[in-house]
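Please go over the structures that come below.
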Structure I
């Protein structure tokens, strides 16, 4: 089974691919994660993921050391009231983001792009997440202990705040972690039937 290239440094995406027993190596190229302001929110993470995948493709294409492999790139955004919420800038921003999510339902959208020898597969997976009302003390405890500054929406569903603060999840749980891994495996099987 040929390994793929994961164009992400996310430990969650790495873990999910390991759980699915998909062989991979990690190659990351820094890319601009901005997007056009008028772009529909459902398209934003695909747009960013495509930039990540193309950046890695150009990088390894120039090196000449890799045979053609499938490149997997993903980007996850949190959307509340049609507003994209990215990663918090600092502690205050993280507290403010979680305060805005408290007691409400938001969408987590992960865009996935698979670049392979015959072209591209791109899709977005959407999961709805509802938080219980959170107290200021709960929010500050989570931010200070877990420091979720590298996470869209300022939280990780698999951490303390997800365990105690989330009322319901409608959709793929692993999508909220950062990768709709079962759908990724299905798409990889279409590209290369040796995947399971």
Structure II
């Protein structure tokens, strides 16, 4: 495992604990010799993650649509900045090249990106771990909602259980490294 996508906010949030957790994850990337693949911004948790990895001698690759580069939010000191034409092309590029996906706290964009990767895992388009760094209980309500989806029969428990939800960066990385993707025959389950 070498290249891991991180989806996270273009803001830092209201609580400094989100910044500290992002720095802790960056330390785990350096410790495990992982390269960062992310949205390419210099702002918010995105910028903090990239800056901390680069400062420690690691590699950070950004993938950013041209219209965001034109808004001058692109990080200019990355190992590599890949320019694409659309948000969809960004997600496709990241899905193709990543070994795993991690969502830090963030908003609509973060949720869109990680859920697309989860759906692709469910559909067996990839067999890569999808994880949430649940800093300060940020994803607790989402976790309960997904349990509700299971209870109501819209998500199979095996698919929900393939998600890694962890509040500690080191434990999160250990779970990613041990991940085994479930193979579920949906046709047999619904008969």
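Derivation of every value follows stated rules applied to the coordinates shown; laboratory data play no part. It should be emphasised that the depicted structure is a prediction, and the values quoted were computed from it without experimental measurement. Cβ atoms are built from the backbone, for glycine too; each structure is taken alone.
Starting from the value 0.55: which structure in I, II was FRET efficiency 1/(1 + (r/R0)^6) of positions 52 and 132 (r between Cβ atoms, R0 = 35 Å, to 0.05) calculated from?
Details: I: 0.55; II: 0.95.
Label of the source structure: I.
Using semi-axes √(5λ) of the Cα gyration tensor in Å as the calculated read-out, with 27, 18, 16 as its value, let me know the right label among I, II. Present the calculation step by step, with values, prior to reporting the outcome.
Details: I: 31, 17, 15; II: 27, 18, 16.
Working through the options, I get structure II.
Quick check on the output: 2.7 is distance in nm of label points 7 Å out along Cα→Cβ at positions 12 and 164, derived from one of I, II. Which one produced it?
Working through the options, I get structure II.
Matching task: 17.1 is the computed value of mean count of other Cβ atoms within 10 Å over residues 28-35. Pick the structure from I, II. Don't skip to the answer; put the middle values down first.
Working: I: 13.8; II: 17.1.
Answer for the origin of the read-out: II.
Supply the structure label, taken from I, II, corresponding to distance in nm of label points 7 Å out along Cα→Cβ at positions 60 and 92 with the calculated value 4.3. Walk me through the intermediate numbers first.
On the way: I: 4.3; II: 2.7.
Corresponding structure: I.
Supply the structure label, taken from I, II, corresponding to Rg and Dmax of the Cα atoms in Å, for residues 4-107 alone with the calculated value 12.5, 34.
Values: I: 16.2, 51; II: 12.5, 34.
Structure of origin is II.
I have 31, 17, 12 for Cα extents along the principal axes in Å, for residues 100-139 alone, calculated from one of the structures I, II. Which structure is it?
Details: I: 51, 16, 11; II: 31, 17, 12.
This value belongs to structure II.
If distance in nm of label points 7 Å out along Cα→Cβ at positions 76 and 172 is computed to be 3.0, which of I, II is the source? Show your work: numbers first, answer last.
On the way: I: 1.2; II: 3.0.
Structure II accounts for this read-out.
Here helix-only ellipticity at 222 nm (-39500 (n - 2.57) for each DSSP H run of 4 or more, over all residues; to 500) was calculated and came to -11000; which of the structures I, II was it taken from?
Values: I: -11000; II: -13500.
Comparing all candidates, it corresponds to I.
Comparing mean count of other Cβ atoms within 10 Å over residues 20-27 across I, II, which structure shows the greatest value? Intermediate values should be presented prior to the final figure.
Numbers: I: 14.6; II: 21.1.
Top value of mean count of other Cβ atoms within 10 Å over residues 20-27 goes to structure II.
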